[in-house]
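Next up, some structures in structure tokens.
Coordinate-derived values only; no laboratory data. These figures come from a predicted structure and were not determined experimentally. Cβ atoms are built from the backbone, for glycine too; each structure is taken alone.
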Structure I
Amino acid sequence: MKKPTLEQIAIECHVTKGLVSRALGGKNNVSDATREKIVRKATELGYDTSKLKVHKTSSNRVLLIGSARILFKEDFWQPIITSISSTLSRNNLIMEYFVFEDDKIDDNLLKKLKESTCSAFIVIHVTPTPIMDVVISKNKPTVVVDPETFYSEATQFKFSNYDSIYLAVQRLMQQGHTDIAFYGSDSHSTSFRERHEGYMACIENNKNILKPYSIIFDNRNKMYANEDMLIEALNNNPITAIVCANDIIALNAIKTITRLGKRVPEDVSVIGFDNIRAGEFVSPKLSTFNIPRQEIGEEVAKYVANSIKSHKIVYSQIVIRCDFVERESNIDINKK
């Protein structure tokens, strides 16, 4: 694919070519919102993210690190990133981007990161070990949002994965379900593993009532489904409800259930996690757990700002509560 020119990016963003040049070149005279808009569009068009410039002066700068795959192409992260940027700005801090391609992590990219003189790092979700090694070696305030794995030398902002799924199983029990399955992937991320653990804990604490059905698939291909495994489980077990590791998996589960000639929620109730927009437009509307994206962004930015001002690095785990949003995809089978 032909690489985009500054002029093409300017046309897409409805700004001048000079403004695009300043934004991608790391100049000061560009607003945070405009810089974010231009960087996002440039990444979407295939701009070489290794060319993004980082400011040399750094006493009031924070570097946000994430892959192009998730950072600018998923609705899930944009509200969080926007909230981080605006909250940092209110604290007189400037957010800059370090965007990488998953398959293009080389010595030049790592060298650029090593040369960064920012005051703190914010890492978004899945980050390869070579990048995290460089970040940790800088010995500066570091926050990882929704970490893929555990980092002892970084503050981790996590969602209430364990507690939320525990509550989901409890809610289905209240609605008369005893054959409740978990559908997801243990190897995908810490979030998914914790959600499965929450499911298993509730099953164990109610083993006189509930039976365990863990439908665990390999998600390295990022398909968020294994239809064959789900069909086998549904055909061979009296499952009446499924708790899914996230909303994408839940939406795929609904498609599979429908193809089997079963109805959601009349035959099988389904609950997801994340509260993505697509869950509101499917029929039936998906019950899920809401991730408070704006609040997370604000808390991450405030934590970073306080760490910079206090000149203290304290590592901890911060869990953000995710509330249940009950819609139409789960029902009380006692009332059927």
Structure II
Amino acid sequence: MLDDRSKLLLKALVERYIADGQPIGSRTLSKASGLELSPATIRNVMSDLEELGLIVSPHTSAGRIPTARGYRLFVDTMLTVHPSQYGSHSLAPDQPQKVISNAANLLSNLSQFVGVVIAPKRTSVFRHIEFLRLSERRVLVIIVSPDGDVQNRVIFTEIDYSQAQLVETANFLNSHYVGMDIDNVRERLQGEVESLRSEIATLMQAAVTVSSEAITESQDEVIISGERNLLSVTDFSSDMGHLRRAFELFEQKAQLMRLMDIAGQAEGVRIFIGGESQVVPFEDLSIVTSPYEVDGKVVGTLGVIGPTRMAYDRMIQIVDITSKLVSNALSHHK
């Protein structure tokens, strides 16, 4: 356990390092902490903090910087978050895809780091379906989800359907299957295929297949905004290896999905500090996340990805308010 003096010095060291990005020496720490302690006393405390794995001396520098463990103790027990200064921002209710895209941009613009949003899992139910004849044996399928999202897919058919046949098929599907799960629609169609005209049944089955594919392809979409912001972050621009690892994470969306999925299992804002666990295996990256809701139900996760040396109090505010804005915009879009 740290005594109050050690906690205060660690807090001052982390805050000063976040602000300046330079290793903190005993003289600088004495001024930053406001404690009237001799340089020797501060050096002894810093030595104790180093033995505990909370700070480390980079290279041959006499100064110290926080470790992942030091950041974690700071975030969990010493961080003070003041009332949000970002309440003037808003996200207008709109189609879910646009809300999610705008949210990623907002996170990126406010943080000046990378904004990431996992789109809501789409229901495999359609509210409306239409067919449009494009040319001989080419048909555009328009699928409208219950939340108003629109998916378009082109299918190639074995025979040439007239627009009248396409309207008849769409009317039948909209009359009998709206609100049903796509898999249930497929099963019912297989059972009713004998009572339907063969050419119409074939078109319906093709439509159900392409609808299922459209929904599957759009599941768990990761929206990323502001990757280029990292180019101006000193911690990355001075080390191409750090920058390369960061961009590899953005390209490997499956890994990013797993990380955000873990974050979505908890309530409120969570902070993942790089290097402290396998959740964020990159020592130079930290992620601040929060789940967001639609009508009180958690449907996705959003967050900010930036350097481990970030202003966590600001990031918490940004992520928290954006989560509330997204929840409000999606809940009011019906």
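Values as computed for the structure displayed
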| item | result |
| --- | --- |
| Test item: helix-only ellipticity at 222 nm (-39500 (n - 2.57) for each DSSP H run of 4 or more, over all residues; to 500) calculated as -12500, pick one of I, II | I |
| If relative contact order in percent (Cα under 8 Å, 6 or more apart) is computed and equals 20, the structure in I, II | II |
| Which of I, II yields 23.1 [Kirkwood radius over Cα pairs in Å, calculated] | II |
| Structures I, II, by FRET efficiency 1/(1 + (r/R0)^6) of positions 240 and 256 (r between Cβ atoms, R0 = 25 Å, to 0.05): label with the highest value | I |
| With log10 I(q)/I(0) by the Debye sum over Cα atoms at q = 0.18, 0.23 Å⁻¹, for residues 16-135 alone derived as -0.94, -1.67, matching label from I, II | I |
